[in-house]
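Values quoted throughout were computed directly from the atomic coordinates according to the rules given, and no laboratory measurement underlies them. None of these values were measured; they are calculated from a predicted model.
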Structure P
Amino acid sequence: MSEAKGKLIVIEGIDGSGKKTQQDLLVERFLQNGISVVTDDYPHYESSFWGKHVGRMLAKEWGNPMQTTPYLTALPYMLDEADGSKKIIKPALDNGKIIVSNRYFTSTVHQIAKMPEGEQRDNFANWIWHAGYDELNIVRPDLVIVLLVDPLICRENILQKAKRNYTQGHLMDAAEEDFNHQMESASEYRKMIAKEPERWTLIDCCNEGNLKSKEEIHELVWNEIKRRKLI
């Protein structure tokens, strides 16, 4: 008898919301419960052709990507995610593994947020989701956990990040610098949660304007995974 198909859990949120921290805590919790886990992290800035291209783009090597149509800037992200879906995600799922990914194709929300509100944004959203899931056959996640953090707190967290190679010496990448874009992205995450509550869920990481401890947030994440019977 073949193993049951695995599960893909994605940690999402705007830049600086603590995704990597929660990914690490979740992986540790799975291991403590005797459950082996595969991890992934997007974009693949150092390890894939398209991920490296994303890094160069965010470092403004060819101009500011925030001023370029997402019909173009979304492509290297999507191709990196399609490559990872084929080479990493699908094989692990077929082997019955749980995968915990820091970002994924679900981060397309950030590209959608670049479009003007209304018909243009809706048309682009329909196009990009179709392009990824239907044309490139990117594997759909079982659960997308969105960390809701005040964008001002996120900005402070970004400023405290260690140096990253892909930013080429800059403190922030192009997307992180654009505070309005971060606000719009947070709004788009809320829309996705309302649109697909069976697949997307929100974790409120603040209490009266203050960031909860990483342990408190982790317990909320863990309880949501159990509530959804993914383990």
Structure Q
Amino acid sequence: MTIGGLILWLVYPFYKVKKIKNKTLFKIIIAGVFLAFHFIFFFKALKLTTISNATLFGTMAPIFSIVYEKFYKKIILHKNVYIGLTICFLGSVLIHFESLKISLDHGIGNLYAILCSVLIAVTYNIGKDVRNNVDTYQYTKILFSTASFTLFIVMIILNNSFFNYSKFEYSVFLFLGIIPTILGHGILSYSLKFFPTTVVMSVPLGEPIIASFLGFLIFGEIITMNVFLCGILILSG
């Protein structure tokens, strides 16, 4: 978040920005705080439960988003959205089924993963409200900066180290700041202006497929038939 925010601020002198209303600015800041706690709870979940559990429960945002859009915003979504999401979730459950562990030992971790889904759903529903009036650059710049500052405060409170990392880890941080943050979250934030939040939130359901493909290319990991078939199911959804 910090690297992504810094890169966007470096572009600031060359970008013509429009004045943002105080109410809109406040909403983006709130979204940034929720985004920060989304990451906090997700990485905490990774420590307290299995990767499969964290990935599955951490990508349930479309469920919470669709409830919000239907019952609060009164948005009528096409039936194909419900059908597609059902197929996606079915594929997602099946792809994690073998390694999915539901037990009291993983209960807190699973709860944290679900909570991180709620937080990211709130983040993007707020983003949907403001993206009609704010361009992607301004929105993501403030969003990432707020999330970064929030994480900074949390690290100070928890007495976590800022500098005790290897050169390799810093290079990974740089990669994460450019690819998943600026490009990944940036593209999702851009899409909010044109698609329902639930549809945008369904994109992360494809993460296991991309992760498996990258694992094959980088580490030579074999893509199992289960992953292949469930991947087709998720993409079809």
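P, Q: which one has helix-only ellipticity at 222 nm (-39500 (n - 2.57) for each DSSP H run of 4 or more, over all residues; to 500), as calculated, at -13000?
Details: P: -13000; Q: -22500.
Structure of origin is P.
Which one of P, Q has Rg and Dmax of the Cα atoms in Å, for residues 35-138 alone, as calculated from the coordinates, equal to 15.2, 46?
Label of the originating structure: Q.
A value of 31 was computed for relative contact order in percent (Cα under 8 Å, 6 or more apart); which of P, Q is the source structure?
P
Could you tell me which structure in P, Q was used to calculate Rg and Dmax of the Cα atoms in Å as 18.3, 53?
This figure was derived from Q.
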